[in-house]
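Values in this text are rule-based calculations from the coordinates and carry no lab data. Quick caveat: nothing in here was measured; it's all calculated off a predicted structure. Cβ atoms are built from the backbone, for glycine too; each structure is taken alone.
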Structure P
Amino acid sequence: MEISAKTVMELRSITNAGMMDCKKALIETSGEMEAAIKYLREKGISKAAKKSGRETKEGRIYSYIHGNGKIGVMVEISCETDFVAKNEKFIELCKNIAMHIAASNPMAISEEDLNPRLIESEKEIYKNRALNEGKPEKIIDRIVDGQIKKFKQQNCLLNQEFIKDPEKTINDIMNDAVVTLGENLKISKFVRYSIG
């Protein structure tokens, strides 16, 4: 059964579950929205949504230097309690996120963090490229929208496919960790250094 991206996004906005989890739930329930919500709740995935409003005043700053010594990352991941901040699974999460940032070089944590001027500039580039390639005027907006969506997926940390498991996004990994650790978690900030 073919599940539209719009339906997946709708389920995601309701449950705050990861994109892949939403798609799987919709496939398992033949596209029935209520059944998919129930499926996610039964699996514990939508628990992350309930915790997302809670304050995160604790956490950890994790640093990672890539083996060649030419790339370094510092990432701050926040949680609710120092108990979780000291938990091995939380520390492993911090390490995985830092390694991912080193490998993927995101521009921002989320789409909201991207500079709007940058997005407008990218739109202009994609529009001019499509015109130069002789694309029909009536489909240029759709082409630009698709390119912007891809740009955000590639450059926003939460939208990126996790390097260790491309079936999941970083947002999925964070939601999984919320369910596992039982607290709201948030990537607060990161910095990536590279030589050259």
Structure Q
Amino acid sequence: MSQIAPQNIVILISGGGSNMAAIVKAAEQGGWQQKYGARIAAVISNKADAKGLVFAQQHGIATAVVDHKAFPSREAFDAELARVIDGFDPNGQPALVVLAGFMRILTPGFVARYVGRMLNIHPSLLPAFPGLHTHQRAIEYGCKFAGATVHRVTAELDHGEYLEQAVVPVLPDDTADQLAARVLTQEHLIYPRAVERLLAAAR
């Protein structure tokens, strides 16, 4: 019986990485290594002080920093980021690249490199409210419901196939921060679930 190639996952963060932490915990508790041959190969940040790097290191996960400020263009940054990502996979490219609070708009060339294998989570019920300030916009529009969407990444911002969505109510006295906190609890559930579904489908 031939050996199945491992499914390495690389997660990109810019800050605390709470969604990254949720995925790491799900991988550990759900036995992704045993079930799918999948492991979190690395966590990479564009900021050296990202607190999520500490969490990853505490869980024995390799980390790296690619500081976007050190590069003259988005293209140059993305080229180095791709080189670092691919260096964490013996096959040359990881099975999945997971954006978890990675606050950089990626170039079309970078997206094309990982087409079909790069995921993002957005704090709205796409296609509603792409971009920033989603919770405040939902409140201002009088929405009764808000939520989060896991989607494949395309060159167009906050587009791509929807893989998972979660819905939460918008309460009458909600502030943007209160709504964001309620949505975030659901993000931590649906993002690991979406990743695991893709791993299972690839076996």
From the coordinates of one of P, Q, distance in nm of label points 7 Å out along Cα→Cβ at positions 13 and 61 came out at 0.6; that one is structure Q
If helix-only ellipticity at 222 nm (-39500 (n - 2.57) for each DSSP H run of 4 or more, over all residues; to 500) is calculated for P, Q, the one returning -11500 is structure Q
When P, Q are compared on Kirkwood radius over Cα pairs in Å, for residues 69-132 alone, the highest value belongs to P
Matching -0.42, -0.51, -0.93, -1.05 (log10 I(q)/I(0) by the Debye sum over Cα atoms at q = 0.10, 0.11, 0.15, 0.16 Å⁻¹, computed) against labels P, Q points to structure Q
Output 2.6 (distance in nm of label points 7 Å out along Cα→Cβ at positions 165 and 181, calculated) maps, among P, Q, to structure Q
Structures P, Q compared on relative contact order in percent (Cα under 8 Å, 6 or more apart): the greatest is P
